[in-house]
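Nothing in this text is a laboratory measurement; each read-out follows from the coordinates by a stated rule. Bear in mind the structure is a predicted one, so any value in this text is a computation, not a measurement. Cβ atoms are built from the backbone, for glycine too; each structure is taken alone.
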Structure P
Amino acid sequence: MKKEDSKSLIKEPDLSYSNYTYADYLTWDMEEMAELIKGKVFKKAAAAPRRIHQWLAGNLHTELNLFLKGKKCQAYIAPFDVRLPVKSIKDDKIYTVVQPDICVICNMEKLDDRGCIGAPDLVVEVLSPGNKQLELQHKYEVYEESGVREYWLMDPEGQTLLIYTLIQGNYQPSRLMTSGDTAKSSAIIGFELDLESFFAEIN
């Protein structure tokens, strides 16, 4: 997402600082993609993600769009800002802004010109060598705390999928699924993904 125009754009925020807000985020002019998690900056690699990562994310986004056609939910693919407020929706009071690989939002009131404010119904993150710790630890925590109903964690190299479902405020993991399994979403009712045919197209 293009940041708002500002006369005082900051090229590189201090990565050791841990109290940045969305208002600060809007002033950054960084070449790399960055996310803000509980006030701390996490930069993504300057190089583009691997081809297999982009293929998988793009094709899953297409599957979701086809399923959601005519329905009230909408699917978005990164880069797309998702702000996760805790107590206030004011820019200078939001400390977490993430860019999931894919997210689905069913409450249209959460959408504005800058992205999504509040928890999506479904978030999909596709693992890559440089982001595993970020996805497995930091994002898991903020997705759970903010109320993301379902969190899919896909590994394109291992061709596996793990689904975390929010139950009474805590994530409950599925078993590790792979080719031969059919993934079924509890957040997007009716959406199913045949993993054997889906992963079979990777080459």
Structure Q
Amino acid sequence: MRIVGGSLRGAALANLGAGDDAAHLRPTTDRVREAVFNLIAHGGYATPAPPVGARVLDLFAGSGALGFEALSRGAVHLTSVENGKTGARLIQQNMRALNVADRVTLLRQDATALGPCTAEPASLVFLDPPYGKGLGARALAAARQGGWLTDSALVVWEDSVESPPPPGFMLEDVRRYGSTIIQLLTASAP
């Protein structure tokens, strides 16, 4: 895997291979990441177009590839939430390899139990929960309740099935890339 666009384009990410099913790690392919960033940059969902200037929250971050891609494309800060040992190790390796540790916060905790936010809220959220476990809506509810999201945050939700938007979120778009479904949601003011 590599960074596919922006200032870090071409930089290699820590190798996970085909994934780690035991750790629920499925790396988002380069092709899907490129499609997602084209969609959010040109979809007219926010001004300026994300990720430029965004504070990013990456829930169930895994290797952190989506968040690091956002930093490469102009995000100002990344908070990666990953409670698995393998994922946290990969994120730390990627932080060092990309020389972005000063712009990344790694939280080793459950994304469905975030608690209160102690930093600026995120305007761009990546949500890639383990497939088939119903954790996505719970994580968004925890992020919203804890003050982790701006009022109009854009959420990129990756899953194997389409899920109804949880209360407080509006569905903007749905795209299918093979067996991966990407839903774009916006948070509405509480």
Structure R
Amino acid sequence: MSTTPLAGIDLVLGSTSRYRAELLARLTPRFRQQAPGVDETRVPGEAPATLAARLARAKARAVAARNPGSVVIGSDQVAALDDQVLGKPGEAARAEAQLAACSGRRVVFHTALCLADARGAEVRLHEAADTTEVLFRRLDAGEIRRYVEREQPLDCAGSFKSEGLGITLFERIDNADPSALVGLPLIALCRLLRAAGIVPL
């Protein structure tokens, strides 16, 4: 297989997330962002890992269809407390309630990745998944309130930012790729790029 440098690719991040953009910028400054416009409604009974994989694939396909000749990155993350999916809180009261529910418990983050290679006649998909387990400390109402006031994690699944002050909420993090918890697993992404004949370095 012939290889192409990453800098020579029309790379599109199928997400408007600034967190994912900041991670991707660690690999290359040359990429575009585009909203996938995908319905993210969970199918009744759908497992969190299955939901993340389905949405990552749908996002990559949707953006690739609008950008022939490009390589598109689709990613999705689902946080689960037991079987309950923790969405983005959107408001302080919901963020505080989420963190109170997570206190002293283990939350699993399923991060799915799909690379859609639209450079040929047919779109080729390369997929990967990462699982991160976060064990929360026992948190009291005062520190939860102060955390939410200070960091405003209202657009983050699970109501925290692990790359910021959210790290103070945890007892431990178990994962293979630290970047996955932020929303874009870079180790897996590099592996998928190489599988598509694209050299990250």
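Among the shown structures P, Q, R, from which was the value -7000 of helix-only ellipticity at 222 nm (-39500 (n - 2.57) for each DSSP H run of 4 or more, over all residues; to 500) calculated? Structure of origin is Q. Structures P, Q, R were shown, and distance in nm of label points 7 Å out along Cα→Cβ at positions 58 and 146 at 1.7 was computed from Q. When Rg/Rh (Cα atoms, Kirkwood Rh) is calculated for each of structures P, Q, R, structure R gives the greatest result.
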